[in-house]
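Pasting the structures here.
Every number in this text was worked out from the coordinates using simple rules, so none of it is lab data. As the structure is a prediction and not an experimental result, all values here were calculated from the model. Cβ atoms are built from the backbone, for glycine too; each structure is taken alone.
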Structure 1
Amino acid sequence: MAKKTKATQAQGEKTFYFISGLPRSGSTLMGALLKQNPRFHAGMSSPIASLMEGLISQVSAGTELSTMVNDEQRSRLIRGLFDGYYVDRTEPVIFDTNRAWTAQLPALMRLFPDSKLICTVRNVAWVMDSLERQYRKNIFEHTRLFNTPVERSTVYTRLEALAGPNRLVGYAWHALQEAVWSEFAERLVIVDYDIFSQRPGEVLTLLYKFLGEEEYDHDFDNVDYDAPEFDSQLGVKGLHKVHQKVEARPRKTVLPPELFERYAKLSFWNGLKGSKAFRIVPTKTETKAPNA
């Protein structure tokens, strides 16, 4: 049994950890594996980050409620979102997933002083390749990933849209940069998707050690997770369906060489000199195999 922490005591015997990072980089797979442990609850993105943003906006300066709620009350109200959302879960350890958490570290550390974040990453060119493949699989659907016909018109405009600072890939990339250089960087562990898919057992052993949790014998040949209703409302079927077996699946990119090279240069986590963030990434001598 893991040692009771301040985060546990504040949440009625539940310990909260967080999963964040880049899209299409293994966060859903991470949740699917972690939830095999009967002590853990994990899944795809939860609504808590959005609910928290909405609550804060309702009691911030300029609203009629701002003078009715002090800072400590705001903190308790936000903690109440976690309590209320997970009240029916019997597992003592909760992993809440959202790409916004890397941009909300000061708030998370205020709410859960002993908590830690797992941040999944992947060569950005392969993130873009994966999203482009999903788009082409749903070619007769106008996915909500793009706002206008101009954005979805070509692979160039699609990737440019996704890379915008407030869009799916660009936002997550900027938020992760903020987190790894923050005063809370030591609470982060960066997990590269390639090494995760190639050596999942070794990666999870390191994660359990980082979290201070008792290790569990996971089954990497029988992974089960899908979210068809969520993916359907996005107009991107299969976005969160994971393969049954965790393994590397080499492939050729569908991106033009110019685009692939441009986005491949954005993997900043391979050279984090001075950051206190932990990293589970391939060494320079290891060959990275692109995955589905």
Structure 2
Amino acid sequence: MPGLREGLFFDDVMLLPRRSEVAASDVSLASRLSTNIVLRLPFVTSARQPAADYRLASTVARAGGIGIIPQFGSAADQEHEVRKVKELMCKDDEAACDLKGRLVVGALVDLEREGAVEWIGSLAEVWTDIIVVDVPHADHLTILHQIQAVKAEYDWLPLMVGNVQTRAGAKDVIDAGADIIVVGSGSSSFTEATELSGVGVPELSALIEVEDVASLYGRPIICNMGVRSPASVVKALAAGAAAVVLNTLTADTASQILTHVATQVRESLSYVGARSIAELREKAEFIRIRAPYPV
């Protein structure tokens, strides 16, 4: 029979508490995505949700995360949304800002669409901070060749690529030119994805596998699977994620939800005795609470 490996979901484990001198108010959730992009909160919006627009992206950036603008009907439409975010200047220390004091923002681009490289060029002209490639399976020769073409033209522009779930997939997209790796199942639900395809890696195991490779190349990873609660956010960060994708935000609810989740995450880090995400990874120890699944 084919090789059999074990996979773990977030719900299969807990983090062990440790003796701590850290108060939740002392915890920093700052996280670096690139040389020029530092998030104050490790949260990214999904570009696949209907509510994703400049209002949501601006709200999230003011709270400390980064919003991703979907690919609208034309390049001009998407440029317009990005430009409206960039017109807003950072007014406090909690916001995620670029080097010129403007809110950070990313944009989704379909690399399989004709003229994708030129499309990215137009987004670069309006100061887009990150270009996002979001496909169900990024470890595909067509996608890898397209990533190479983009990086050959715009090597300085950070490229966030997903979805991957394995060490081999991570290495392939990094070799092609990906700067930030998105770990995901290509669907909002791992269960939905596996029911459709019969292919996938449970979220915790996928993060650990991809981080093993990404860390060797100094590439941050983003978790885009299994994030359903503050507890899963903490586990994702402990497993190596620099940030997590939150899929249910709207412009009207984002600020309140991000504040709530951040408060809970800071509290959890204090239980582990960690003042930062980096220290969480150093001190984190998982304990299994569920038996392996029968085969």
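Numerical summary
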{"item": "With Cα extents along the principal axes in Å derived as 52, 52, 32, matching label from 1, 2", "result": "2"}
{"item": "If log10 I(q)/I(0) by the Debye sum over Cα atoms at q = 0.10, 0.22 Å⁻¹, for residues 147-282 alone is computed and equals -0.47, -1.42, the structure in 1, 2", "result": "1"}
{"item": "Structure (1, 2) behind the derived value 1.00 of FRET efficiency 1/(1 + (r/R0)^6) of positions 67 and 91 (r between Cβ atoms, R0 = 35 Å, to 0.05)", "result": "2"}
{"item": "Winner on distance in nm of label points 7 Å out along Cα→Cβ at positions 99 and 163 once structures 1, 2 are ranked, highest first", "result": "2"}
{"item": "Entry that produces 0.05 once FRET efficiency 1/(1 + (r/R0)^6) of positions 139 and 211 (r between Cβ atoms, R0 = 25 Å, to 0.05) is calculated, selected from 1, 2", "result": "1"}
